[in-house]
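Listed after this line are the structures, all set down as structure tokens.
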Structure I
Amino acid sequence: MLTQRQETAQALADQLHRLGAWCVSPLPLAEGSKLRFDVLNDQRDAIIAKLISWGWYPRPCGSSVRIAPAGTGNLPQPAMSYEIALPKTTAATPTQTHHGELVDLAQKAKRKLHAY
């Protein structure tokens with residue numbers, strides 16, 4: 001079962017793929033990880049603008065070369081790497097509360113015996 005954060009990361013990775021970017025983070029996304037993706041330099045401005053319009057603020061974290069379709073084949077093309085910090089999963093609030101002390105019956109009997 002995925003957390004809400006992992007579901008958001010998966011949905012965002014799917015959208016990035018549809019826009020022409022490559023998600024390079026392993027999914028499901030670990031709690032402390034940021035979602036990383038590569039985008040070709042000639043598509044960078046349009047994709048980053050789209051993410052910002054959705055309320056995400058990607059931070060550049062390097063450059064690389066991707067083998068991507070170009071013309072009738074695949075050629076190396078310059079790309080940038082970005083990362084998005086997704087909100088951390090909030091701890092679930094407990095639905096039950098326990099009051100008092102949990103006691104082993106053998107220990108309780110031993111205490112009672114030594115009390116006299």
Structure II
Amino acid sequence: MSIFNKKEKKLRKELNKKNAAFCRESVKELEELYDELKSSYEGIDIMDEFRQFSEEAAQRLSAEDNEKLEYFIAKFRKIDKCARDAVRDVHDVLRNNRKRLKEALQDEKG
């Protein structure tokens with residue numbers, strides 16, 4: 001019986017090491033993705049400027065063109081919301097993977 005237990009412990013130790021290594025790698029990649037996505041989103045945050053421009057332009061446009069402009073503004077708001085949600089979601093996944101990494105490191109030690 002003791003041979004089986006030693007082999008099992010050795011196998012468990014190897015699996016814990018591999019799991020921790022995979023978790024480290026995934027956290028590293030997610031951190032890079034999150035930083036890149038967040039900086040890109042913050043770098044193109046022009047919704048306030050676009051709203052101001054559209055208000056100024058609306059005074060000079062016809063009613064039909066104003067409707068088109070409002071249509072595009074609504075679409076831009078949806079795009080902005082999707083981008084904001086993507087940044088938030090990647091941050092959530094990163095946070096969850098950091099928790100998994102802590103657990104994997106504890107399993108590796110214990």
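Structure data summary
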read-out: For Cα extents along the principal axes in Å computed as 92, 27, 23, the structure of I, II it came from; value: I
read-out: Label whose coordinates, when helix-only ellipticity at 222 nm (-39500 (n - 2.57) for each DSSP H run of 4 or more, over all residues; to 500) is calculated, return -11000 (choices I, II); value: I
read-out: Structure with the greatest value (metric relative contact order in percent (Cα under 8 Å, 6 or more apart), set I, II); value: II
read-out: Origin of the derived value 1.3 (distance in nm of label points 7 Å out along Cα→Cβ at positions 22 and 62; candidates I, II); value: I
read-out: Structure responsible for 0.00, with FRET efficiency 1/(1 + (r/R0)^6) of positions 6 and 46 (r between Cβ atoms, R0 = 25 Å, to 0.05) calculated and labels I, II on offer; value: II
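FYI, it's all coordinate maths here, none of it is from the lab. Model, not experiment: these values are computed from the prediction. Cβ atoms are built from the backbone, for glycine too; each structure is taken alone.
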